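Quick heads-up: structures coming right below.
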Structure 1
Amino acid sequence: MKPVQALLALLTVPVLIAGLLRAAGPEDVQLRQEAVHLLERANLVSMSPKLPNLERTDTFLAFDPAYGTREGSLTRAVIQGTGRREETIFGDYHAVEVWSGDHLYRTLTRAVAPPEVLNLLRITPLNLVRFDHEDVIRAILDKQADGHALHCIEFDTVAGERADHNELCVDAANGTLVSEKLGNDLIENSAFFSFAGELLPGKIHYSVNGQPKLEITQTLTELTDVTPDVLEPPPNAQVLTTCTTFRRALGQSMPQPPPGSRGGVISDVLLSGMIGADGKVHDALVQSSERPELNADAFKTIQQWQFTPALCNGQPTSTPASFLLHFQGY
């Protein structure tokens, strides 16, 4: 499954199966065509043909047993064809970034954003996806949720020895993507509103393995009064030049953890961090973990990883990245 772009919502009413539209064995060609059509329609209704200058505000609650409930916010002002300003506040993390002309002006309290912020950016303003060769369509079901008729696509994503059972549900009336069960993640979108010809969720609920992680409230408004200070660089900002040419970092040595003794069971740990100009991983944080007791081994493993660093205008540079570790037999 490939991402298209990101969006948000909240849908907590239980979903009830009402009937079976079509089911298949390994995969039926017509079934896949129907599934692709439903998903492409969902993408289309939530993508504007032309966006105006805009201001977006996301307020969110993050849930973590270790920290309790914490609040955060993201604001973004976009001047089409000119630049944008973005400010994110969550706990001790505060980032202001202004893109203007050929430069990025940035102030950060830490180099890598917390996992909660990375998830916010990933699923807003809406997490749109497309099927790829790893996805096998199993059925399209009629369901009901919160008084709305849904068409729900059930499919498997098979990657190596791992197979995830997934489900995408779209509103039968307007075609919007209202829920996404992808692996252990569940994204539920609701309170859709119209903006510049696209339908976007005003509420998003994100959970992992049934445990709530984020509740997001989102608004977008047209920015009609553009004052000069919208793209004013923040005080004492780091100034970065836009790359005329860019080459991504390339892996040289990325050993996975050695197999354990429990057979074919695979547990994944996803880290986020920076690939430095020295080709090593820095400032790593756990993004998600199926087995938290393996996190320490994950950190130890990626310290061994070596990359050819990214190049900006021919010069080595740091770049953010995600690192997926597979623990087999642990």
Structure 2
Amino acid sequence: MEKSENVKEIEHYKFFQNRECEYFPCHVVKNEDEFNCLFCYCPLYLQEDCMGRPDYILNALGQRIKDCSGCTIVHRPEMYEKVLAHLVRKEDVVSVNIWDLQEATMNRIAEIASFDKMDEEARQLQKNTAATCLERIMESCGESCRVNVLLQPFAAECAKDGYFMFGKERVRCTVLDKIDRQQVTQGYLYAFHAPVLAIEEADSLLEQYYRETFQIACMDVLRDWVQKYLERRHSVKTRQFCSPSFGPGYYGMELEAAEQILGLMNAGRAGITWQDGHMQPMMSLVGIYLISRQDTLPVCKDCVSCRGSRSGCEFCR
């Protein structure tokens, strides 16, 4: 009996009612006995991706305002832990419009397809095909072709001598041996995927090639965009540097680390899952950025495409 009373007493911190309040209940509900007043003012109101399903109205100035009168999610007694878990999340989602990066994407397509190594006739044919492919992609995706980039910060102490340590999860990255980790102030895990396209619906093999090339170019351009975004974000007061992406297959990290990194994040917020031994969608990327007081990376260009072989290259040894 004593044990059950203690359990019941502890549960009081999750549930509270103020029936003397002139607004009780402040939402239309079927069962007033289960209406929780604990979160009187919704702590999720200012969050764009709150757990509820609010309506939006426009005020006289044309500003978009959240209308939560039809939402009772924070007033349900079973939602206490879920609301707290949502509040302590550290990750952030940055939505990027691909068409704002169209010029950089086209330039990257030209690099991947090696336009500069073709004769004039072949180069013109390939450029026209690539441009036509981009136009069709724009028609299918519309002007708001957006990619959600999931960013999750972590402390500088997670960068160790040759590996990252996240709780009990150890992610090997040999290039960490070669940088001044005293300059690192924090880091970010990231995840995003390229726009999903129906490759098989292309009219020709050449157009299919450029649809796939477009997706690869998007990932490369976005990875560079995020690096510059984080550098700007941390350079408001004093200049900070953001490293290029440390990721599976880059800068001394093994390809197998993809599943590890994905498991450390709420990757569903970026629309990514792990299925049958690989990420879905197929054109997905995960990795790590480091923020530092000085540029931390070594000059060795071989590190860029290093896949983290356990034996290491001559530079690592």
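A few comments on the model shown:
- Computed over structures 1, 2, distance in nm of label points 7 Å out along Cα→Cβ at positions 82 and 242 reaches its largest value in 2.
- When distance in nm of label points 7 Å out along Cα→Cβ at positions 34 and 290 is calculated for each of 1, 2, the greatest value falls to 2.
- Structures compared: 1, 2; top value of FRET efficiency 1/(1 + (r/R0)^6) of positions 66 and 218 (r between Cβ atoms, R0 = 25 Å, to 0.05), i.e. the largest, recorded for 1.
- Here the criterion is mean count of other Cβ atoms within 10 Å over residues 58-65, and among 1, 2 the highest value is seen for 1.
- Origin of the derived value 21.2, 63 (Rg and Dmax of the Cα atoms in Å; candidates 1, 2): 1
- Structure responsible for -9000, with helix-only ellipticity at 222 nm (-39500 (n - 2.57) for each DSSP H run of 4 or more, over all residues; to 500) calculated and labels 1, 2 on offer: 2
- Answer label among 1, 2 for the case where relative contact order in percent (Cα under 8 Å, 6 or more apart), calculated from the coordinates, equals 16: 2
Throughout, read-outs are computed from the coordinates displayed, never taken from laboratory work. Just so you know, these numbers come straight off a predicted model, no measurement behind them. Cβ atoms are built from the backbone, for glycine too; each structure is taken alone.
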